[in-house]
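Alright, structures below, take your time with them.
Bear in mind these aren't lab numbers, they're just calculated from the coordinates by the rules spelled out. All of these numbers come straight from a predicted model, not from anything done at the bench. Cβ atoms are built from the backbone, for glycine too; each structure is taken alone.
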Structure I
Amino acid sequence: MENIVQGAVAVAWLAVGAILLWILMQGMRKFLKDDSPLPFFELLEREGLTPRRVEEAVGIDELVRAVRRCTFCAARSKCGRHPVDCPNELLLRRARGAGGTA
């Protein structure tokens, strides 16, 4: 009887592992298939900023982090069409405050 219970537990853990692996693979497939352009550079243009001005205001490391945040932003597909909470709002404010507006 104990072997049957252990076998059932092992099968249950295998099922949980398979489900988690399937979820991970679906997420990665969606992420890798998304070849749409990043809205970050359109956002800079709408704000009257250029990548060079942002770099001068906040530094290249922070600009790279901003692009990474844009890449992984859940609202990326809605950016520019609908109001969204932008993870780069602080960076934009700092860049505008440093004289980066046109």
Structure II
Amino acid sequence: MWLLESVPASLAALAGGLGSALLSFHFAARVFSRTELAPPQVIVAAFYRAEAFKLLAAALMFGLMAKFFVDVFIPFLSTFAATLLVFFAALLWVTSDSSEQDASEL
């Protein structure tokens, strides 16, 4: 959609989507790098540290975009927000385990 506006707007939109995805992937890598045998305190600490990093990095990214790339801030913001909506919709996605499905077929 932003490519119809201009190439810089489309690049800013791409940066917004990639920025959101990379922050989420970094968060997941930090949290899921802990083994399930780790104490709960270690897992919760990893979760909070990863989320704090994600929030600070996003704030820095938004600040830099607002200061230096003000003319393409809306494409950046809109794509970043769209990825968050997609991530939220993915959280609502219900899956079933194959063992549950096999038991219900009997």
To which of I, II does the computed value 2.8 (distance in nm of label points 7 Å out along Cα→Cβ at positions 27 and 51) belong? I
Please compute mean count of other Cβ atoms within 10 Å over residues 11-18 for structures I, II and give me the label with the greatest value. II
Identity of the structure behind 124 (criterion: volume of the Cα convex hull per residue in Å³, calculated), options I, II: II
To test your reading of the models, identify which of I, II gives -20500 for helix-only ellipticity at 222 nm (-39500 (n - 2.57) for each DSSP H run of 4 or more, over all residues; to 500) when calculated. I
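Thinking of I, II, which structure, once distance in nm of label points 7 Å out along Cα→Cβ at positions 3 and 83 is computed, gives back 1.8?
Considering all the candidates, the number was obtained from II.
Using the calculated result 40 for relative contact order in percent (Cα under 8 Å, 6 or more apart), pick out the matching structure from I, II. All intermediate terms of the calculation are to be shown ahead of the outcome.
Numbers: I: 30; II: 40.
The read-out was computed on structure II.
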If we compute FRET efficiency 1/(1 + (r/R0)^6) of positions 75 and 91 (r between Cβ atoms, R0 = 25 Å, to 0.05) for structures I, II, which one ends up with the highest value? I
